[in-house]
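The following blocks contain the structures, represented as structure tokens.
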Structure 1
Amino acid sequence: MNGDPCHLSATELRGLIATRKISPVEIVNAVLARAQALQPELNCFITLCGEQAMAEARAAERKVMAGEPLGLLHGIPVTVKDIVNTKGVKTTFGAVPYKDNVPNEDAVAVARMRSEGAILIGKTTTPEFGSKCLTDSPLFGRTRNAWSAERSSGGSSG
């Protein structure tokens, strides 16, 4: 595989994983490194799930190497906006009253992605309850546009 996995589509990554041309560990490691490098400038995450994501990537790689059946999103890193519940990962809805909220279960969409092998990288910043056209949470501040930090990232999720 040539190039940065962070610039490939989920379909391309899934094909490369299935043919063992790239491992879920390599992909998740690259995505986490990029997220960590850009976070200070862009402020797009409320939480990065690095340790858990890497553990899931290693488990996904073992399944690939063992020839086990793979889900449609097997080994694909995903993010979830902060207005969607994620089991064991802070979900604040961008609102002060929920600053310490950690759900006991995943929202249906998250559960379905995980059941197909998706790996949660982190939670993305949202304005309070996703209700504004700009992503500037009272808890986490403003998210910057990835293409131009001087521009808005828009809303309801940055």
Structure 2
Amino acid sequence: MNSKNYSKVAVGGTFDKFHDGHKKLLSTAFEIGDFVEIGVTSDDFGGLKGNIDSCELRMKNLKYFFSDKSNFTVVPLEDPYGTTIYDGDFEAIVVSAETEPMAVKINEIRISKGMKPLDIVVVSFVLAYDGNPISSTRIRSGEINNSGNLIR
């Protein structure tokens, strides 16, 4: 784990069926960042993944989960980059192995605009009890619950 403290950290995702993998990703962002911006895919953008909870509900769930913290904001994402390609105050981005290529693309865009690239902090997947990653897709299908316990 990266122990460096950053002033402003970005983290983004769909955050549907909030689960232990999401908790690890977001907890890492809070561990390394003084301030965390959490981007949540909008209904239009996130809806590309299928039948997911509304952006409003997903944002509300995140705010509730982190109700003991005040050093964050939750914003809707209309595209894969969010404010990271405009806001020079970001110093790091926290991603999963699955989304690391998007962070690399964000850095390419930032560099092309004369901005400093972000440090990319990759968080490993949280595995369900069957050894496969916990995912919202698996939870929606009724295969596992939010903690990775097998349902069927």
Have a look at 1, 2 and say which one yields -8500 for helix-only ellipticity at 222 nm (-39500 (n - 2.57) for each DSSP H run of 4 or more, over all residues; to 500), as calculated.
-> 2
Where does the value 46, 36, 22 come from, among 1, 2, when Cα extents along the principal axes in Å is the thing being computed?
-> 1
Value 0.9, calculated as distance in nm of label points 7 Å out along Cα→Cβ at positions 28 and 100 from one of 1, 2, is from structure 2
For 24, 42, 31, 3 (P(r) over Cα pairs in 10 Å bins from 0, in percent, for residues 92-139 alone, calculated) the corresponding structure among 1, 2 | 1
State the single structure among 1, 2 that was used to calculate FRET efficiency 1/(1 + (r/R0)^6) of positions 52 and 132 (r between Cβ atoms, R0 = 25 Å, to 0.05), giving 0.80.
-> 2
From which structure (1, 2) was mean count of other Cβ atoms within 10 Å over residues 12-19 calculated, if the value obtained is 22.4?
-> 2
Match the computed value 26 of relative contact order in percent (Cα under 8 Å, 6 or more apart) to one of the structures 1, 2, and report its label.
-> 2
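Each reported figure results from applying straightforward, stated rules to the coordinates on display, with no laboratory input. Computed from a prediction, not measured in an experiment: that's the story for all the values here. Cβ atoms are built from the backbone, for glycine too; each structure is taken alone.
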